[in-house]
Structure 1
Amino acid sequence: MKTEKTFEHRPQIKICGLTNVDEALGCVALGANAIGLVFYPKSPRNVAEDQAKQISLALPEEIKKVGVFVNETFSNIMRKVEHCHLNAVQLHGRESPELVSRLFNENLVVIKALFVEGEPSLEQAANYEASAYLVECGKGKLPGGNALEWNWEKAKTFGENYPLILAGGLAPENICPALQASTPDAVDVSSSVESGPGRKDLESVKSFIDAVSHCAFEEKMIKKNLRRIF
């Protein structure tokens, strides 16, 4: 597993669904550790390959460029990884354990999405050879959090055994209770920090990152031995 426990000062932060260079750079300047690029045609945040490539090439080397895929083939994923200069993939569908392992062996950070109320479930985590697991509720029309809040405490026990990225319904106003409930290693946010689908509002991004940092300090999360994922 490509993660190791380190003493982080706060959970790492992935801002997902970026569609332009300036906003991606703005998110990184504010403290994001990873940028998510969605390659799913049904998503309002779907990004063209050439635009994704421009974003990736503009970002600092240490920032994880995460391609988000839903039920794609190995060859299609790897083609986008190479063309768009990605160094991480997030698999948000019903990908087979074999596909996940093949990608893991390509020296990528591999994130497998699991669902509290859907498939694949949290109980299936051991089937996948992944770097980390993104956990969300699983309700809604589209893969992803669909801006729906849920009982984040249901992810807490899971995060004691696996590298945990918390997602789904997170916002500047509720991130502190979400962190208190689940103590994740990282968090993932998209729609709550937007002015429109795929367009990030940097003031909202700043509010979110500031809230994560403040809550982590107040809750002394540094003592929880958070894992580095990104």
Structure 2
Amino acid sequence: MQAKEQERFVIELSWKSSRIEGNTYTLLDTERLIREGVEAPGHTKDEAKMIINHKKAFQYILSTKGSRTFLDRHFVEDIHRILVEEMGISHGFRKGVVGVTGSSYRPLDVPAQLEEETDALCQAAAKTKDPYSQALLMLVGISYIQPFEDGNKRTARLIANAILVGNDLAPLSYRSVDETLYRESMLTFYEQLSIVPIKKIFSDQYLFACEQYLKSA
């Protein structure tokens, strides 16, 4: 991506990924926050921090491209730590039970199992030679395992983007996705283990990203 497209991508990713998690910043609010450091009135500090942390996480991905593997439990932990920094969310693998709002699915709750499953996910992705399949596997896998207290789906989206960027492919901003549809697609995976809805979102957003962010590359 050229610098102009990259800046726009970061703004749109930070906005939409945060919106999926319930953040109420508008796209214009997000643009002003990232470009000028000005927080929007009537919003919480955590909302602003969530957006800024997305920017930092993507910058970290770019800074480490080529110097380490993105299919590694420790890299997953690093991205999570950046995404939840100064938001009152614990770093590292969770010690307690979490639930998924609107779903009967209950993730594992033993810390050692969470580490083992995350390692197994990374190893399975590493054995998958196609980077698109690697990215999709990590996107749904981290969201499904829920290894952290909070911020799992954000981490999954950034890890998937790290894999795409690492293979010189277009990362996904999810700018044109409907937040409700995204959440429903993940619920379908949690409860039915059907990857079809989220795979369609992934494919559609990749085509969107190629058109929007790579056209002047």
Structure 3
Amino acid sequence: MNTREEIKENIRRILGELDGRAELLLATKTVPAELINYAVTCGTRLIGENRVQELLEKYDSLDKENMEIHFIGHLQTNKVKYIIDKVSMIHSVDSLALASEIEKQAAKHNLTMKVLVEINIGSEAGKSGIAMEDTEEFLEKIGEFPHLQPCGLMIIPPKTEFPEENLHFFEKIYQKFIDIRVKKEDNKNWAVLSAGMSGDYLQAVSCGANLVRVGSAVFGARSYPV
């Protein structure tokens, strides 16, 4: 894990590279709450947690007045109830069952949850996400849920040795994102394309992504629990 000075410098550098073209979301898996609280004083308010249990363990120690918490990992339907009132956006809606549960829990709390539809952009077997060709039909279905606000798309492209290898996936998802925005009558909420992580955020932004999820490029190498 990097020191505070290294974290500050990394955020400064990445924000400079983004140059206002995209928002920086700090992917904070395994990062302790006190370091997260420091990191959000360095130029970005957005943080993203991957695991429900870890978010719950950190939640009371987070400086919530100065950050916006997103959930960016795979979300099981039986765990939605634990985070529904703790996050402002869920990036990983990948099934009608999950969308239905988010609607149910959001209704209980009388809130509207912003969501992104996760697309399995590489058509990888066993990987979460809606098939690209099913995107519009899926959006039509979840658009009937009054407590969900679809705001855009999210992808995790296939792992590659060189980030340039995924440029065509970033270009493809941007085109889909724009096509949907053109078709949506009320498109002011359709505003987020979440793509690009520590190894390829510059490639994603060059293709039109406007939110990048960056962890190790800010916080350094981390060991993840199995």
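The numbers here are math on the coordinates, done by the rules we state, and not lab data. What you see is a predicted model; the values in this text were computed from it and never measured. Cβ atoms are built from the backbone, for glycine too; each structure is taken alone.
A value of 2.8 for distance in nm of label points 7 Å out along Cα→Cβ at positions 100 and 124, calculated from one of 1, 2, 3, originates in structure 3. Hey, distance in nm of label points 7 Å out along Cα→Cβ at positions 76 and 164 derived from one of 1, 2, 3 reads 4.2; which structure? This figure was derived from 3. Taking distance in nm of label points 7 Å out along Cα→Cβ at positions 132 and 188 as the criterion, the top-ranked structure out of 1, 2, 3 is 3, with the highest value.
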